[in-house]
Structure I
Amino acid sequence: MSREYRGKRIVIYPAYFDANLSRREGRRIPKHLAIPNPRLEDIVEICRKLGLNPEVEADKVYPRNIFSKGRIIVDKRGSKIKTLFLIASELKKQYRQKATTAS
């Protein structure tokens, strides 16, 4: 990520929202907002809905887990954690809707 974005944009990895991971393994949000195995495409879709102007870098890997591919660069809303909570709450809603329609 270029230095020109410093303070305006943030990097997000799908592992931040993964309920299967511990905080030490890279989850950044509380477990009650996390979902199992979040997909990069779902996070990008939510970021578009929220108007965060996502840029996908599919070839990048998460430093804590080299098997986790892809990252997203989005506009910052408040602090990084506030932006993550905003995305996580929408991701959780979408996950619940898919779970209820599947059953």
Structure II
Amino acid sequence: MVLVALIFAAAAPADAVPKARQAYASCLGEYTRDASDRKIAREEFLAGLTTKCAKQEVKFREALVAADKADGMTDAESNEDADDQIEGYREKMTDDFDNAG
């Protein structure tokens, strides 16, 4: 019984990542489509990119860091991984915005 509880506890951080990733990506996608449709200035888009989905970004970051730590990564490594993944989404959305016009 204790082994089963440990297995579920170990799996929990990784299980949160897909849901948090989907929520963050969906929010960014909706923001990017809306910004493109409204044809806002690039500077305004970039400013909003860091604020419009802040809540979802925090949850995504927390899920990534928890999963990475559960996999044995250090604090620095897990935070760097989260930074890299979030920056990747921001770059993708910026490319999408730039190519929509």
Structure III
Amino acid sequence: MNPATPTGIAMLIAGVNSALLAVLAAVWFDNYREFGSTLLLGLLGFCAVLLVENLISIAFFFNSMRTLYAMDPVVGRVVLGMSLLELLAVSLLTYATLK
């Protein structure tokens, strides 16, 4: 697979999102253990769902490159756009959490 395609870039962004979500999960888990807040438990659940979604995306990109994502350039650009929006959201959340 060519990493310069929109789908290849989306796969790299999914990896970055996964790393940021792992950082968030670690911080929120430590805070949950210290404070026991149900809000932190909800944030952990939210983080877990997004992390699973990103890991499935990466696995799908690696295993199914002859599917719609790889064959249609419009779909590849849409997936890239959605990945960029998720990266922005997770980056802002990570920044706010680590401050």
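Here are some notes:
- Given 46 for relative contact order in percent (Cα under 8 Å, 6 or more apart), calculated: source structure among I, II, III: III
- Computed 5, 21, 24, 18, 13, 9, 6, 4, 1 for P(r) over Cα pairs in 5 Å bins from 0, in percent, for residues 24-71 alone - originating structure among I, II, III: II
Each reported figure results from applying straightforward, stated rules to the coordinates on display, with no laboratory input. All of these numbers come straight from a predicted model, not from anything done at the bench.
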